[in-house]
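Novice: Some structures to go through are shown next.
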Structure 1
Amino acid sequence: MTQIRSVGVIGAGQMGSGIAHVCALAGYDVLLHDLERATIDAALEQIEVNLTRQAGRGIIKPEDVAPALARIKPTDSVEAVAKSDLAIEAATENEDIKKAIFRSMAPHLGEQTLLASNTSSISITRLASTTDRPERFIGLHFMNPVPLMKLVEVIRGIATDVDTYETAVTFARSLGKTTTNAEDFPAFIVNRVLVPMINEAIYTLYEGVGTVESIDTAMKLGANHPMGPLELGDFIGLDTVLSIMNVLYEGLADSKYRPCPLLVKYVEAGWLGRKAGRGFYDYRGESPVPTR
């Protein structure tokens, strides 16, 4: 199997910073890249906060915090990331953006570099086809928030070879994660089940069956869910929910995956959930208040 010692992460948002966090904590040297240096700096600050919180809760040893932080190096260079043993793309859930990232790395890739995407819904086979090494390309779908969630979906494209798959599984498990194999179909396993549930909850709101509060309360208390589906949609980001529903709708050509018009309206309004301050709840006050 390919030996992984260094990891490059492209995208320093919530997912990318979380991936950098767990990789550094597991002993890997990490390069963290983003188009905006301010985004990288904010990510490093948040990683320090999260590591310190974990130490305070006894999840990790306090003496592990500083070494983990020291293993994460910011970089403005895609070329540097491309030389890593494993380069993980963790950009926004947009196929064109992801393909552009892999094309930009292509001239600079190390001979043995493995490529991975953290996509939550997009075809691994299609993404791999834009590279010079589809056999060394894999999907590694981490769950959000990465430091807390135990699962990583490992997705093979049609050309992914056995060594790449086995290396990816070993790598994910070295981070303390549990892996599950998912075939390369739209949205894989978790989001194939989860996101249509959120979309159906939005339809339930759209059709007046219940209010935001009643729908979330019903699912928390009636189905023992830790978070209601509308609250969860806000947490994920309604733009991401819409993107995944569109991938399902277009990829499977089944009307049951049609995005709810109300979801589309919220995204058009820029009410994307927690990150925007408003979604199905308004987060700008002391406590969240339903917007419908």
Structure 2
Amino acid sequence: MTTATTIAPPIQPSRWKLLAGYLRRNKSLAIGLGIIFFLVLFTLHGFFAVDEARAYPLKAKPKQPPGILDFSSPEWPGKLPMGSDFFGRDMHAAMVKGMWQTALIGVIAGALGTFIGVVLGFTSAYFGGLFDTIVKGICQILTPIPVFMIQIIIAASLDKRDVTIFTMAGIVVMLAWMGPTLVIRSQVLSMKERQFVSVAKLSGVGNGGVIFGEILPNLLPFIAAAFVSQVFNGVFSSFYLAIVGLGPLREPLLGNIIWAAQSQGAFFNGWWWWPIWPASAMVLILSALALINMGLDELANPRIRRTE
């Protein structure tokens, strides 16, 4: 007499385990997210540990070098771990406030540029016709024009008293929609001819159902990659506009700090810490966004996607 043996179903790994396994394979995405996590922790810690007012002039003893263990100065211990600049700004407070301001410009410009690009790309590619011709023509005309030149002209024409963080984000987003528009348009033109879209239409699904239920979910990796790319461009644009003196000069944007250090000859006077901190922060931010974009490109492109 034989007894039947039951085979237990395989245990499915949890989502967190799958995510951890994918990040081990996709090292670019893992390193980029790790750098962003470190910068976010630095900023969040600064919100609680640093007085935000010290990011502005005349709030600390000027031209003090970093040295958290130096107890000889009345500013110590621990009040100026990153030193102070020529204008009496606490560099620790300036870095905390300047990093989130610079990041805010990039996120606003990236989000608005990606949203406009997704809407224009979807509608022009899916419905076609005259609207598609106009959108495609505008993008083809404006894309070869150097974005930096247009942003410089617009920023230089504004009154310095009117330039704010949101003004800079508006300047950046004026041309930030063209890249996502062309990317999403090309992807929608390809996907709307796929078999699953034809089956959905034959099943009586309307245009809204096809767009939001069939095409959009398949484009999420491309939209995420476009968003990260536009945040990168927004951060970089705000940086070089500020570094040539076209930003809100009172705010401690990373580019503004470097511009002020350059105008005061920081390196020649031995104040090396003044430009080093914002330059290092910009390298970390841009490197993290570039690595995340590379990781998302691998996720979106099945030809280079790695498997177990």
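Bear in mind that the values in this text are calculations on the coordinates, not laboratory data. Everything numeric in this text was worked out from a predicted model, so none of it was measured. Cβ atoms are built from the backbone, for glycine too; each structure is taken alone.
Novice: Who wins on distance in nm of label points 7 Å out along Cα→Cβ at positions 101 and 149 among 1, 2, i.e. which is largest?
Specialist: Details: 1: 1.5; 2: 3.0.
Across 1, 2, distance in nm of label points 7 Å out along Cα→Cβ at positions 101 and 149 peaks for 2.
Novice: Given that Rg and Dmax of the Cα atoms in Å, derived from a single structure, equals 19.3, 57, which label among 1, 2 identifies that structure?
Specialist: On the way: 1: 19.3, 57; 2: 24.8, 94.
Attributed to the structure labelled 1.
Novice: Same structure, new question: Work out which structure the value -13500 belongs to, where helix-only ellipticity at 222 nm (-39500 (n - 2.57) for each DSSP H run of 4 or more, over all residues; to 500) was derived from one of 1, 2.
Specialist: On the way: 1: -13500; 2: -21000.
Label of the source structure: 1.
Novice: The value 25 for relative contact order in percent (Cα under 8 Å, 6 or more apart) was derived from one model only; which of 1, 2 is it? Write down the numbers at each step before the final one.
Specialist: Numbers: 1: 13; 2: 25.
Only one of 1, 2 returns 25 for relative contact order in percent (Cα under 8 Å, 6 or more apart), namely 2.
Novice: Then there is this: Ranked on FRET efficiency 1/(1 + (r/R0)^6) of positions 53 and 141 (r between Cβ atoms, R0 = 35 Å, to 0.05), which label among 1, 2 comes first with the largest value? Provide the component values of the computation, followed by the final result.
Specialist: Values: 1: 0.90; 2: 0.15.
Sorting by FRET efficiency 1/(1 + (r/R0)^6) of positions 53 and 141 (r between Cβ atoms, R0 = 35 Å, to 0.05) in descending order puts 1 first.
Novice: Work out the source of 20.5 here, i.e. which of 1, 2 gives that when mean count of other Cβ atoms within 10 Å over residues 29-36 is computed. Could you put the intermediate results ahead of the total?
Specialist: Numbers: 1: 20.5; 2: 17.5.
Source structure: 1.
Novice: Can you tell which of 1, 2 yields 3.7 when distance in nm of label points 7 Å out along Cα→Cβ at positions 61 and 165 is derived from it? It would help to have the intermediate numbers written out before the result.
Specialist: On the way: 1: 3.7; 2: 3.1.
Clearly, the read-out refers to 1.
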